[in-house]
Structure P
Amino acid sequence: MRPPLSPAAARRRPRWAPISALGAALLGLAVGCDRVRAVVVDVYPNGWAAEAGATPGGAPTPGTFDGSDAARTRLPVALEPVLRGLEQPTDLQFPPGRSDVGVVLQKGGQAFVVDMRAGRRLSTLLDLPVLTRSEQGLLGIAFHPGFGAGGGWIFTNSTEPADEGDVTRITRWTVSIAGEAWTAAEPVELLRVVQPYANHNAGQLAFGPDGMLYVGFGDGGWRGDPLEEGQSPGSHLGSMLRLDVDHPEGDRPWSAPADNPGRSAPGWPAETFAIGLRNPWRYSFSPDGRLIVADVGQDLWEEIDLVPPGSNLGWSRREGAHCYPADAVCSAEGMTEPIYEYAHGPDGSSVTGGYVYTGSRIPSLRGRYVFGDFLSGRVWALELPAAAGVRAPGPAALGRWQVLISSFGRDGDGELYVLDFQGGAVHRIVPVPG
């Protein structure tokens, strides 16, 4: 893996076209399927100069329907540019109930407050000394449910250097707001977890409707979970944690809720909610409070899971609903099976989880879980089944765009956004013009 380009060097490079599904397959043959996503992250920088106050431009662009999508039910939508001039955006989150302002992250460590109506940056909230190899960086942010007009707590997920090696650091910040100026101060470290490799660090943070902070960790890398973290319940790696950040315990600025599965499961830390995850890059909650995880696959399968408390999602004994490796003999007993999976190929090979659409602009999407693929630029909408482990009907296709989908965002009105890692842009999902 070569070192990533600096932002300045990236701007000097010609703009690359997004890698196609065929290109991803050829790249996979060259470097191994597990490395495709990491190589794309390093090799395909965006070509936008990061201009403070860059404005949106261009008409909404409908997607195309090809490959497997040609035979699926279609719910055509368009992508409308909202903000350009970013360097490898990784997350977009909104304060509770707000749609006019959000915070967008860059892999290189920056967090910008953004006026979503005017498509301009208001202020720089954070600029952290993060690591940026492979899938490292400033990866996730979450607003405390009590965050208000004057500010409050935010939480960040970043990969940073430490004496013990590369670590994921979960940090709480106190934000003060004065007009358009947001200031973050008083950092408090909640967790520090050593990362043995530079990939499968996950990166999401999300508050559930129960008011608890959910922290997802991948297996820590490299291919095939060589340290067997997915099925090591005593480790934070390969696990989903659930923290009560409003009630400190001892010298920790959080506690493990009394009803956490980890309090009763033998060998589990009290803060553990679920195990068996490979790389839960993005996850969210349905309106009825269920945790939805998009777990990035290994060689053959990408999966979407509903995650009940105490569940084992199967990695690394299983990849999706299949034995891993593919020629192994395994059992699904005690495992929670995915509600949907897709094979590596024309659909893509690196799932990016999204949100249930709760907005009003696109009635046909309401109540459906919208997700996509990082490499192929395809976006789909899935009807969630009644229970975890029950197969969902095949998704409807929303379209394919020339973007590398690093994340989705959902504002206070329930409208959805797509982040283009390569193009350095934020797009709003809107009805097709006309």
Structure Q
Amino acid sequence: MKRFLGIALVIVVVVGVWLVYTNTREVAAGLPEGITTAPVARASIDAIVTATGSLSPERTQALAFGTSGRVAEILVAEGQEVEAGQPLARLETADLELSLQQAQAALAVSEANLVRARQAPSPEEIASAEAAVVAAESSLAALRQGPSDIDKRLADLAVDQAKNTLYGAQGNRDSIAGNPAAGGGALATAEAQVLNAELGVIIAELNREQLLRGADASAIRNAESALAQARASLARLQALPSPEDIRVAEAQFQQSQVSVALAERRLADAVLTAPFAGEVASLALHVGDTVAPAAPVATLVDTTQYRLEMSVDETEIGRIAAGQVASVTLDAFPDVPLEGVVERIDLLGSSAQGIVNYTVTIALGPTDLALRPLMTAAIDLVVERKEDVIVVPNRALLRDAQGKYVEILEDGAIVRVDVTTGISNDVHTEILTGLETGAEVVVTRPRAGLLSGTGFGGF
């Protein structure tokens, strides 16, 4: 009994649905009730891939200082719009500024050395070096030649002069010693003068002896060495500016320039700046915080352009290409359709539970909507469009073990026609072979058996 009631309920529901359906369809003239047809026509058709995706901004970047230090100043707040290059925060920079000044001073010194290395010696410097060479040559020549007659005569006269001084001192001493009135102090002084005069004679005689003996080998070697040094100094001056000295000075100057550049960069790294225009999405900083280099402290989002990223199954990805047009509907703004264009298809897919998907990026056109990252969107992507082709409603297309077919009315009878199909969408399917325009395809008909006894059993 229950089974009978269930079957009856199903029959009532189906019949009710069928009656409502047939009452809402236009019945072709001369057709039994329940049979609807549609003409085979030519039209344009779009093949559409439907997917969901989420919005992502043009750029999102985590920001970090390039150096360590203590936060001295915060210049923006979360949610604030900033321009490219705008300072966002600063660290304490006293030590970095001193390092830069030190590097700049070293650069000035190396630059002065380079200027000096490139300069030729002055005429005065050359003349002085030449005079030193002449003097050294004269000294060496004199040593090698030995004493002249005049030098010998002068040495003899020096000995005679020293003896005369001694004789005078001795006479003075004897005079004082023979004078009873002279004191002991005067006599002592006179004795000292005699002794000094005797030493003077000895020295004069030794000088004459040395002069007569001539210069020894050691003195000549010293004079030769002095001459060589004087000539080398002159040669160095005459060879200036030296290419080697210039290269060394240039290298030192370049090294100093690099040191200044590094110091300037370290100072610049103490300022957190916006790499592009956008909105400060997050800012995890407080004055006095100590930060480490490359540690993210803020996030900047470029909200001027959004893109959609959708995941497409590997069975459909071959139909998608850059430049295809997409119709986009955001869940947040369901009544405002947007347009987009396929911009990029990722080469590498991702596999999850045996299903491979590829990310497709769609560039959105301009809009005044208040878009936000990660908003969800439904996407209808036109992957193929054909003009002036034969199409039939999808409801007219049937399939069995022999393949796809449609039913047409021919002399009041329903006839099966096998077809091959092309692209399709939610409404129509392209017919490649089997149909021509002018035919009427059956769209709906009563089910045989279920509605037997209603007058449609012949179909």
Structure R
Amino acid sequence: MFVCGPTVYDHSHIGHARTYLAYDVIARYLRTKGYSLFYLMNVTDIDDKIINRANEVGQNPLILADRFRSEFIQDMHSLGIDSVNLYAKASEHIPEIIAQILTLIDKQFAYQVDGDVFFDVSKFPNYGKLSHQDVNQLTMHRIDPDPRKKNAVDFALWKSEKPREPAWDSPWGRGRPGWHIEDTAITATYFGPSYDLHGGGLDLIFPHHEAEIAQAEAATGKQPLVKYWIHTGLLTVSGTRMGKSVGNFITIKDALHKHDPEVLRLYFASSHYRSQLEYDETRFVQTEQVLERLRATFNQFKSLQAAARPLTSPESDKIGHIASQARLDFDEAMDEDFNTPRALAAMIGFARAIESYANDKLSQEALTQILTLFSYFGNVFGILQSKGTALERMFGDLLSMILLSRDEARRKGDWSASDRIRDTLRDLGVVVEDSAEGVRWHLRAAAEKSA
């Protein structure tokens, strides 16, 4: 799977997060289904936008790009996106880019004008097949006008050197690659002439992905370049697409100061990846509540492990049936174009259905079924994740001791001490609930974030 990565000239925003979280869930699910997935993402670190920003601030474009590239990858890690096998920088694939341009010139799909090289769209009859556009009626969206072109829709493969721009030696003189050619040069290097999945935002279909198809299929003579195209819908603010150029964006770092990363993951998973999504802070409150309930149920069953009976309990068959149906519903949803809202509904339904079984009469078999399925759901969505660090294990041990002390106070009728412990834990972000099935606890999403 190849996904178009960012052009790193500014801080990454949650519109990027929406896109890359969608592909992270897709990658996670494919791997749980047994696919050996290699997930490649390019990073555009040489482009007009980067050069313009670097000139504005008086910095070397490659240094500026590298700073924002490092920040972007850190943002991905902060969001729990660890499914990408390789982030490939455009600037590190210049020889491959030049080689592909030479092939296109040799096959007469490209032509040189001065120190620039353009792709001749008229030589590729299928141009426009992804966006279903007639090449003679194509919108001039994101195509640079240039009177030297044979056709107005021809696009740059190589741009000649200009003052204050990074440049590399090439057969056409010093210069730098165009935007589109980096992706096909990179994918050809790692995947060959054809591969399975290509992702990116809906706004990249034309001209970027059309150009990729034309370049790669013209160079190799093999079709199709990609078997399945996956495009994510846009994130909007007050009906306007969130973007750096518009200036209405919220950075990933700012969003993570306000929200637990798992809240962001669940927020975006609650909408289908293809749909347009309006940014709405009120929905984050609802998402936090959903996540807290899932955590509370999951933690409650984890706390029962020590007391679980070794033999099969009467509830085992019922729990097994509930778990099997929930897993079936979840997988059917994900198999239907990665329908995460339906899959999430199956997960929430499972949590509600087994809540009443949270007691010390459960067998180890039944408890294993519950925890295994929770872990499966959590691994796909990237939530309910316990990193298992020494600090977290210490936290769990200390909390168990505190709850035992509270339980002892309740048995002695010392309700004042019991309430004081509960209130102190609540102030620290640990919510303790007394139910007929026993004591339940969970971390408030916001509190867990700050911790």
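Taking mean projected area of the Cα convex hull in nm² as the criterion, the top-ranked structure out of P, Q, R is Q, with the highest value. Taking distance in nm of label points 7 Å out along Cα→Cβ at positions 202 and 370 from the coordinates of each of P, Q, R, which one would give 4.1? It must be structure R, since only it matches.
Every number here is computed from the coordinates shown, using simple stated rules; none is lab data. Please read these numbers as outputs of a predicted model, since none were measured by experiment. Cβ atoms are built from the backbone, for glycine too; each structure is taken alone.
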